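Asks: Below you'll find the structures, each written out as structure tokens.
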Structure I
Amino acid sequence: MKEKYKYVKDFISLDICDFLTTFSYKIKSLLPGDGQIPQSHAEHSKDNVLYAHLLDFCLDKMKKETQLKLKPIYCFNRIYLPGADLKKHTDREACEISASITLNYSYADPSYKWPLCMGEKPIVIEKGDAVIYKGCEIEHWRPVFNEESSSWHHQAFIHYIDLNGPNKNIKKEI
């Protein structure tokens, strides 16, 4: 993958998005809070077989889109709640090649859009679509989630390393 990020339409089917969100939303009160974003519920794939499988399920598509030989490392899913604030950051080495997938959202204001910013470029990721990015290279973030208390946004993050790159010896976290 030559570019630092790319938008991919129809990365996963809407049925899979709905399945993952209905499952995660039902158990969100059981999910731990997130140290990075306190106004959210999050879960690592080592704690959930569905998200561990999502990482493997998306592998062929990631290889096709990046033209890289990839090794799955881990998946993370997060339900953001109003007030969530993802600060500008780059990722650790285990997130060399990543995708942020919008699974679903519910906003009180139907015209509201909540972007993921790659550098300074805001990108609105529609349900089922993804942004594939080089997590260690490009700074990414989200503005504060300014919606009413009934609103939420569900995102999955899948992380891989390039088997021909400097991080090839990183072990899978699931």
Structure II
Amino acid sequence: MTPPRPAPATTRLLSRGDLRLLVLALLGDQPRHGYELIQHVSELFVRAYTPSAGTMYPLLVSFEQAGWVLAEDDAGRRRFRITESGRAELLARRDEVKAAQHRAWHRAREIAKADMPPDLRDALRQFKSALVRHHGRWQEGETTQVSALLLQAAALLNGQPPAPAESLEPATPPA
């Protein structure tokens, strides 16, 4: 079994200005409440980083002051909607936004890998190695069987009911 990995060095999860770009991009997708933005960013970072309200709301106020968003009343809560000026800013900085999203995705992946139990990390390493060795030599039914096992594992991790047992039956080798 693979030895446990050392804890990752304490590094910043976000580069300077990344939160601004990520939040503006989220608002470019659809209008959102501040709390909703906090939750989206938290999910992006596998809940290892959650921006505080003391970070998010001043950021949204600065977006309002720049004319990039409008705050609208929504049943007593403020919903933030991107303006044409905000869309222009998003478009002008699209390469920076993509880079920030890419960094965020990679950091979330690093966090997930660092927190993975060693036995699961070892099993995944063995599976990846088997896939490489098996490349181009799939027998009839193997893809269905392997896919069913992977979907069953995904269902388990997502708290969903397992796949029916008959979908996990070994494939009959070709005659």
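Every read-out reported here was derived from the displayed coordinates using simple, explicitly stated rules and does not represent laboratory data. None of these values were measured; they are calculated from a predicted model. Cβ atoms are built from the backbone, for glycine too; each structure is taken alone.
Asks: Rank structures I, II by FRET efficiency 1/(1 + (r/R0)^6) of positions 95 and 127 (r between Cβ atoms, R0 = 30 Å, to 0.05) and report only the one at the top, that is, the highest.
Replies: Across I, II, FRET efficiency 1/(1 + (r/R0)^6) of positions 95 and 127 (r between Cβ atoms, R0 = 30 Å, to 0.05) peaks for I.
Asks: Given that helix-only ellipticity at 222 nm (-39500 (n - 2.57) for each DSSP H run of 4 or more, over all residues; to 500), derived from a single structure, equals -18500, which label among I, II identifies that structure?
Replies: II
Asks: Given 33 as the derived value for relative contact order in percent (Cα under 8 Å, 6 or more apart), which of the supplied structures I, II does it correspond to?
Replies: Working: I: 33; II: 24.
Computed on structure I.
Asks: I would also like to ask the following. 0.65 is what came out when FRET efficiency 1/(1 + (r/R0)^6) of positions 15 and 135 (r between Cβ atoms, R0 = 41 Å, to 0.05) was calculated for one structure; which of I, II is it?
Replies: It traces back to II.
Asks: Oh, and also: Identify which of structures I, II gives the largest calculated value of distance in nm of label points 7 Å out along Cα→Cβ at positions 39 and 71.
Replies: Checked I, II; max of distance in nm of label points 7 Å out along Cα→Cβ at positions 39 and 71 sits with I.
Asks: Also, I was wondering about something else. Ranked on distance in nm of label points 7 Å out along Cα→Cβ at positions 23 and 159, which label among I, II comes first with the largest value?
Replies: By distance in nm of label points 7 Å out along Cα→Cβ at positions 23 and 159, the leading structure of I, II is II.
Asks: A further question on this structure: Where does the value -0.22, -0.34, -0.42 come from, among I, II, when log10 I(q)/I(0) by the Debye sum over Cα atoms at q = 0.08, 0.10, 0.11 Å⁻¹ is the thing being computed?
Replies: Answer by label: I.
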